[in-house]
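Next up: the structures, one after another.
Just so you know, all these numbers are worked out from the coordinates, no wet-lab data involved. Model, not experiment: these values are computed from the prediction. Cβ atoms are built from the backbone, for glycine too; each structure is taken alone.
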Structure 1
Amino acid sequence: MTDYKKHENSPYIGPKLSGLGTKLSWYARQKMFKSLMEMADITPEITVLDVGVTSDRRLDCNFFEKLYPYPHKLTAVGLEDASFLEQDYPGLTFVKTDGLRLPFPDKSFDLGVSFAVIEHVGSRDNQRAFIHELCRVSRTCFITTPNRWYPIEFHTALPLIHWLPHSWFRQILRWLGKEFWAKEANLNLLSEKNMLSLFPVDAKVRKKHFRLLGLISNLVFYIEN
């Protein structure tokens, strides 16, 4: 079963940005972090789980660890070896594990966060399981994902074709030589409607939109169990 893992001999799952693109990505992530700090009741004592850290060291990767002021209460989870985070942010705990099968008891954390990971865990059933698992181990959750209905698909930098039926979109990616992104296991975009259908039925969900050039580029969800 494929999760947000960076596969051997395959590209990094996030958009490959440089220069201005990286700066824009970093700016957007700072805005998401600010939104989290406003929506959640953050104190130095709450326990936090971040699911989806990576071994990539670029500016816009693992941005939550860069910005979060209380690493001694932070546990970071990923399928890649990101153990260097424990040295970079003293007090942080890194656990190499699958986000679909978290090795923690129910409600182990006050807050669980996941930034732009859910579109990489595979099928809708996997995406639902990912959300439910994060909700299981956390009292509250904060989840973000790119909006499928933004005119540019951020991973491929291609316009509009991701609005087509999924099978057509994937076939066009294969024709363009983007076999990695053509696989549902590596990229399965979500709309707001898709996301809202995946949460536990008894969860209280608050949503927020981030805009780029006036259009909704990213979806944010804050869940209270």
Structure 2
Amino acid sequence: MTELRRGPVVPQVAGLLRQRLRRGDWRPGDRLPNEVRLAAEFGVGRSSVREAVRLLVQDGLLDVRHGSGTFVATGEPPATRDVRQLVRRARLLEVYEVRRALEVEAARLAAQRVRPEDVARLREDLRKRQDERDSDPAVFVDADLAFHRAVVELSGNALLLTLFTAAEPVLREILTDLVRHETHLPDSSPAHADLLDALERRDPDAAVAATVANLDPVLCGVRTAVTLTPLGQPE
């Protein structure tokens, strides 16, 4: 049985299915095990498997054939692939909009409440993030989210931390996919360093500005892709 992290189950099951597809456990056209077997393997309910499959269907990775089962998707017409891509980016856009609101306020509060020993821990978290930049995308994203989670924790706001914890599995999944497949992502390392510097100086305005500089380039890029990419046209 696969052991899942604490937190929302569906994004984790979706991530595990993606990993198996990437590994080639199932090839295009293969039929997946039924819901009962997958639920037993992951240690979750059948409804969680069903919702995870639905997410992968939206992204064009799986194909549900009623009465036959769930199959690994084969080739699709260009227009259909464009729709799948737009759906994925729309989901990313919604999550990123929430993330921006949450982390901007968390950075402002953290700058007011941070202690010297907290800065030392953040510096170590940032160093780990930088060390993993050329690692597997999943490893890098874990290190990146650990730094951001530490900032949210330093806000001292339990509700912000609860919201971040709820969103973290979804963020992990979509950010890993983004880092793995998007080749023109901006380097946010300077913004991360600026955020650490702002927190060390206990400057709320600078902390907010650094957080915005970190998140807005990706947010703007995704928003543009969702609203302006014509169906059936190359990006």
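Observations
- Structures 1, 2, by FRET efficiency 1/(1 + (r/R0)^6) of positions 36 and 124 (r between Cβ atoms, R0 = 25 Å, to 0.05): label with the highest value: 1
- Given 1.00 for FRET efficiency 1/(1 + (r/R0)^6) of positions 28 and 212 (r between Cβ atoms, R0 = 41 Å, to 0.05), calculated: source structure among 1, 2: 1
- Mean count of other Cβ atoms within 10 Å over residues 132-139 derived as 13.9 - corresponding label from 1, 2: 2
- Label whose coordinates, when relative contact order in percent (Cα under 8 Å, 6 or more apart) is calculated, return 23 (choices 1, 2): 2
- When Rg and Dmax of the Cα atoms in Å is computed for each of 1, 2, the one that comes out at 16.6, 51 is 1.
- Identity of the structure behind -8000 (criterion: helix-only ellipticity at 222 nm (-39500 (n - 2.57) for each DSSP H run of 4 or more, over all residues; to 500), calculated), options 1, 2: 1
- Each of 1, 2 could give distance in nm of label points 7 Å out along Cα→Cβ at positions 44 and 116, but the derived value 3.2 comes from 1.
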